[in-house]
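Participant: Listed below are the structures to be examined.
Quick note: the coordinates plus some simple rules give every number you see, no bench work behind them. If you're wondering where the values come from, they're calculated on a predicted model, not measured in any experiment. Cβ atoms are built from the backbone, for glycine too; each structure is taken alone.
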Structure I
Amino acid sequence: MRNLKLVFSIVLSIISGSIIPAQNPVVQTHYTPDPAPMVYKGRVYMYTGDDIPGFDFYYMTKWRVYSSEDMVNWTDHGVPIALESFVWARDRAWAAQCVERNGKFYWYICAQTVDNNMAIGVAVADSPTGPFKDALGKPLITTGSWSNIDPTAYVDDDGQAYMYWGNGSLYYVKLNKDMISYSGDIVEVPQSVEAFGGVRPQRNNNANNNQTAPPSNKDMYVEGPWFYKRNGTYYQMFAGMEKGKETLSYSTSNEPVGPWKYQGKIMVDQPTNSFTNHGGIIDFKGKSYLFYHTGLLKGSGSYGRSSAIESFKYNADGTIPPITITKEGVEPAGTLNPYNRVEAETIAWSEKCTTSEIAKIGVYVSGIRTGGYIKVRAVDFGNTAPGSFSAAIAAGLDGGILEVRIDSVAGTKLAAIKVPRTGGWQAWKTFTEAVMVPVTGVHDVYLVFKGENISAGRELFNFDYWLFKK
């Protein structure tokens, strides 16, 4: 009887929508490896790569930007830079990070050069979402080495900025105030057991001898540094190694340039379905968050990775506890106002849709098919029920139906728009329907896509934005 009651309780919870389904990875419309978060004016901006799966290596040609006020609903800002943005780049748009200084935004990227080496460049913008442009027209760091990857930058309290990077070896420079040049030499950080948990073994001249770390090495610096400061302590998170798979590990220091003291592993032996991991850490609205990537999105893997987020609490001494990956992700750090225009590409979870971008309107939801939906979490309707729902839509064919429901895909239906042809896939029209059932308070909103006598594989319509009116 007790087990039957438990099962009945779970079923009721699922029906009412109180069991939160997967929220990780946080973006489902594209593959988004190497997340680099930045907090600016009450929003978190997440800068990512763009994996193109289906190949036997990391195929990446551009970078993406997302932002959120509540850590669960992420707005897609498209592709502000790509390999084409840098005349010196030819391939491998790998991990990058953006930082702000004096109202300008500096996006440090790495790419393969026309000379067949890896180099670090920098793009600059007046907005965290761009448009960005190459600040130099040439690499900032180019030494003829394939270790020039994964830049991370930080502006210290005294105004001195630093940039770290490296695969196998770790390097840094002191950036000048212009953030696009540096003073002094490139410094290689000494590797030791005390500093990073181990020392990467030297390979011999036999290219077929893939020597690995000896058993005595519990960890070692591999790549993907993330450099930041908190409560007077400098942190260097990095991709370490255990059992042939990357971990997230970290070291700390009292000075921005070391010496570093190894503190241990943050994320290890987790079912990420990805050989690599790459992380970033921020504090936002009183909580701490770890960003990382997995290969758990449908059709993905080590070459199709996606950003995920976990919240955590630092220990009293400032150390970071072990962090376990979850499907549920993080709780909302705020609510969304449905009476302001909400971009359709503001998404907590989605199925059977993607996003596209054109100059005229920016990013919009595309590839919409029957059975798909967009979930938006923690929507606050307030104390007065809305009277109508509006959505901007374009459809080259009879477009199916957009249903608005709350709390689950099959939850209470608030409104439904039967989408006709609008004159083309970029011929945008705004449709308004009355809200059929009063709703107040905070709910998850589901924008559900349905076809009417339409094959399951056919695209229904494009979707730009939505809002409620009182």
Structure II
Amino acid sequence: MLTRAFVIIVTFSLWAPSVSSAGMSYAAMSLPHETALPAYVQPPDPRFGAIEPHDAPEAAAQLGLAWGRARFNWAWVQPDGPDDWVEVEFAEADLQGEMTAGREVVGLLIGIPDWARDPDTGLPRGLYLPHDDPGNTWAGFVRAAVSRYAGRINHWIIWNEPDVWDETNTGYTWPGTVEDFVQLMRTAYLTARAANPGAVVHMAAMSHWWDVEYGRELYFKRLLDALRADPDAAANGYYFDAATVHFYFNPAQVFELVELYRGMLAGAGMGDKPLWLVETNAAPSDDPAWPVAEITKKVSLDEQAAYMPQALALALAAGAARVGIYKLIDIETDLVANPEPFGLLRLDGSKRPVFETTRVALAYLRGAEAVQWVDRHTVGRAVWQQGSRRVTMLWSRLPEWLTARLPAQTAGATLVDAYGKERPLAPQDGEYVITLPAAPCQQTVGDYCMIGGPPVYLVEALAAGAPIPAMTGDGVRPESSEPAATPYPAWPWQ
């Protein structure tokens, strides 16, 4: 049973809250100010991107994003026939802006215009014709897109969440069977490779939970089985070069599900295919700027801010080749498409607290190697190497303030809070002693909070290969539940 506790502020704490409740706002404790960050932000790490960064390019540059997904909805791009090319969601100016900024564009191909839809099946007309047959309308669209942007857009995701099977749901996009989807992939892969030999073709992302919630075998597994049954698939790379997934709300499950899907690829003999987590986030349900009528998960603004660093690190630890944030900024059409606000930025461009925690996380994850999730109990701990230094990220997984103790391997280190505030840290009796803020814990999963508390980063000058010490206690509670008599003294430069 999880219980909320009061906090004692001890002398090695980063924070100086004026109240002691574990449910207080951490954004208020460490205001989401923009702090100076190390030069690790630039150049951007190619693994990290976001959905539609062209909608807020200055913010994308502040985060150091390296890529972004842009959608090409066939029904909008070619509304009246194959000779159309209407720039609706992503214009030539957007592409030029992304290229100038050095961000790679990943295209998403989806949708069926009325003129190209088979009235009997709902599929693209001529889908089962050869990919070079003029009657295959889907092939025509893929050819037009890939040829038009060859050399400028080389990554193409084919469709989105075909596992959403409820026709009444706004996320429903695919009217066919798994076998029909194999044909869609076959057509797209052969067409794209013919139009641009350098094209990288991605399998559509899966949402995962649609099948889990209804006790169905995972669509991803059924699709892999159908691909293996195709006699020509193996000779053509199984019609995809990279797998793609979308996972939300629970950072521990991000780790588990990335591992699960990579395991399914390996079990199908496709373990050499990279897996991208293209969408992840935890939409807040308490932002006054966007009241939520139907809440998917109870998530506070503070929890969203804590989620993103945890999810980014754990996705890499599980083996994700790239990670994308859904999304950078809310736009007007999201009010209809999304029940909740997912943007790091609001409609008016103001920053949610998650923007700054993401900026800090990306700075300390830039170039991260050998990312590991080494502790998964009351304290979460992820460790990685960043050049000549080791970064350890720690967070409380309970609605209580916890103390983590790590044997010191250096004479001193730097401790950084979730918003980038730094302070030197000296060992105490041979250990680094670190206080971890309580998780707001609006929802639990098993014995832990769905989203842990705001993380802290311990930065040490340790070369690769240095041993990773075990904690001397898995999240020791503070010795007293009484509020601190005085707040922690101001930082020297405040």
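Participant: I have 0.00 for FRET efficiency 1/(1 + (r/R0)^6) of positions 130 and 434 (r between Cβ atoms, R0 = 30 Å, to 0.05), calculated from one of the structures I, II. Which structure is it?
Facilitator: Considering all the candidates, the number was obtained from II.
Participant: Turning to a different aspect of this structure: Name the one structure among I, II that helix-only ellipticity at 222 nm (-39500 (n - 2.57) for each DSSP H run of 4 or more, over all residues; to 500) of -7500 was derived from.
Facilitator: It must be structure II, since only it matches.
Participant: Another one. Figure out for me which of the structures I, II the number 5.3 belongs to, where distance in nm of label points 7 Å out along Cα→Cβ at positions 154 and 370 was derived from the coordinates.
Facilitator: I
Participant: Looking at structures I, II, which one was distance in nm of label points 7 Å out along Cα→Cβ at positions 290 and 346 calculated from, given that it came out as 3.0?
Facilitator: Of the structures listed, the value fits I.
Participant: While we're looking at this one, here's another question. Where does the value 184 come from, among I, II, when volume of the Cα convex hull per residue in Å³ is the thing being computed?
Facilitator: Checking each candidate, the match is I.
Participant: While we're on this one: Comparing relative contact order in percent (Cα under 8 Å, 6 or more apart) across I, II, which structure shows the greatest value?
Facilitator: Comparing I, II by relative contact order in percent (Cα under 8 Å, 6 or more apart), the maximum is at II.
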